[in-house]
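Have a look at these structures, which come just after this line.
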Structure P
Amino acid sequence: MLADEGCHVAICARDRRRLDDVADEIERRGVRSLAISADVLVSSDIGQAMKEVTSVWGGLHILINNVGGGGRWGSPVVEQTGEDVWWDVYSKNAMAAVRFTMQAIPLMKKQQWGRVVTISSVHGREGGGRPWFNMAKAAEISLMKTLAMNPDLVRCGLTFNTVAPGAIMIEGTGWAAEKTEKPEQFKMLLEQLPLGRMGTPEEVANVVVFLCSQGASLVNGACIIVDGGESKSF
């Protein structure tokens, strides 16, 4: 959707095939793409990815921290879950956002404009998930809000916001597997949702694109829930 708005888009992931497929989809919209192989659990990979973006394009205007996962890791019996799970989920979510954001800020300050949007979760705003995941997602929201209150940053034209999706159906993820493997349980889940269905990635992307626009210049430090009314927090 950012490509549809005329943005050149860099992406990073571990799977080269998926990267190339998405890069082709981006370029079909008439913009340039840059597909970088990186593992965000390795801090040096993040540094190399940012270095490649700046060496090819010379700068960066928008950063979307869209690394997530870990909500199904570990055991439902929390005391049986090793500390490595807590650290891995925190690193994958919160620390990846920290590392990308800290490298993006100097570039954005230099050009006096920037948008940082971090994809958290409704589980970052309320209880209900596994604690290591909730903790990491809450940290992402806190990071964006705290940066948004820093005059040294926001008076340079930067904004920092969070999008908190609810249950989103993405092929190849845990929800897709549950739909296939436990159809009755999945059907009961849908019936509990106010809209009777899960959200789509496109519905989340619509909000992200708005936050990246000039029209959202006064939206700073917000955490916008995109969940169809699923969550219970105000």
Structure Q
Amino acid sequence: MVFINYIQLDYISFFLEIFLFVLSIVLLMVGVFLVSLRQYKYVNFVKEFQYILILIFIFGLFLLYEAPVTNLIIFNNLLSIDPLVLSVKFILLLTAICCLIISFNYVENEKLNLFEYNVLIILSVLGLLCFVSANDFVSFYLALELQSLSFYILAAFKKDSAFSTESGLKYFIVGALSSGFLLFGISLIYGVVGSTNFEVIVKSMALIDINLFSFNDFSGRIIVGSAFILISILFKLTAAPFHM
């Protein structure tokens, strides 16, 4: 009975992300169905989806504000919920709402009349929400790739523009390179610690003498692995000098 309650608590704590995932699937199916009918105006249809998306994100803000759990490790230590995580998620949803409002005229003027635009925004926001909750390198990587793949497509979404296609292709290549650095760094740390969980890694590193000037087998792998992870994140952020 206690086990069932723990499982229910995990899903309750992660309800916002599950809610967004289900709605992305629903919007995708509705969009495909309406496209097959071909009895609507493209631009108005896309704007209606944007209004729906804004309402969904506003509802998500209320879910965060009334979160039943504020301190919890869920799904076998893969994700964590705490006040800082909830605050960052709140900011992410507010930012997504502002981006949608700003893009109303752009979508109409540029005739980006594809409903997938809004589905990709939901998936990218979902990836970011999972990313800030990550408590393990596995969930960290999967969430990062979910939002990255959505951003790759959004960058190349304007198919008639050579600049859009070029930016999407460059973003994909740099993202794939940084993902390789990230996985290599994670594998080095996993080889030393034997776990991908952040808490276990922090406790293990506290027991290992890490010195930049006196390498040993363990500290050297951790330093090199951390360097690869840092380089990967800087690539993702396009921070100097990796923006080149």
Structure R
Amino acid sequence: MPEPVTLGAVPPSIAARGEALLQSLQAASPGKAARELKIGIVDLRQLVSVQRAIALDDIGSRVAQASPDHWESLADLCWASPDADAEDLKGAFDKDGKGVTISSANPNLRVAPVQNLVTPGPAGGRFLGFQVVFGTRHLHVAEYRERLFLKDGYHRAYGLLARGITHVPCVYEKVEHFQAVHGGGVTLIAPEHILGDRPPRVIDFLDDQVSTTVEQQFFRKVIRIRAEEFVVNV
């Protein structure tokens, strides 16, 4: 059975930074779930994994500055700025100005739902916009049925564990429904294994007896947005 859930107190040296992160998350999503987020120190060895695989590209350089004795460096990694991936974003506009193509090596690049902004444009009308996001930028854990699940931050968690770093800052929430942990899909481990007597753990990715490393072709995530004008007979 999994070890009892424990969450350590945040050291004073990074407490203000953690509180600022919580405030920004709550401002972005003022609902009940965001209000109940907390910050704390988690033992990565406790975390149950819902993912089948972890991408290891550039993991060494990403965690190179982290130190188990330097909480600020761990906060830099586990409470990263929301725009930390923006440097890799590349793109080009169509010649007519009505389309854009953007790409990133980060597979988490995605488009948020369209926003209807009331801000008027320079020639009247209004702006309709898509927000480009990179998913959650902080290490996020969720407690469900007295187990801690890693929701976001697998790449970082693997790199830290590979360096022997086990205790790190995180954003924590306690959820009431399994869907808040496991969204379904073939890339995730089956629920009966996750909720079993011996659930898969994040640290198992470093165990050669239960995991393996494979190569796959490198790719970039591409998003294409294009506005088309046409008429419809009514």
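A short reminder: the numbers here are calculations on the coordinates, not readings from a lab. Fair warning: this is a prediction, and the values are worked out from it, not measured in the lab. Cβ atoms are built from the backbone, for glycine too; each structure is taken alone.
For which of the structures P, Q, R does the calculation of helix-only ellipticity at 222 nm (-39500 (n - 2.57) for each DSSP H run of 4 or more, over all residues; to 500) return -5000? It was calculated from structure R.
Can you tell which of P, Q, R yields 14.0 when Kirkwood radius over Cα pairs in Å, for residues 51-130 alone is derived from it? Write down the numbers at each step before the final one.
Details: P: 14.6; Q: 14.0; R: 16.6.
The value was obtained from structure Q.
Taking mean projected area of the Cα convex hull in nm² as the criterion, the largest value within structures P, Q, R is that of R. Taking mean count of other Cβ atoms within 10 Å over residues 91-98 as the criterion, the top structure among P, Q, R is P, with the largest value.
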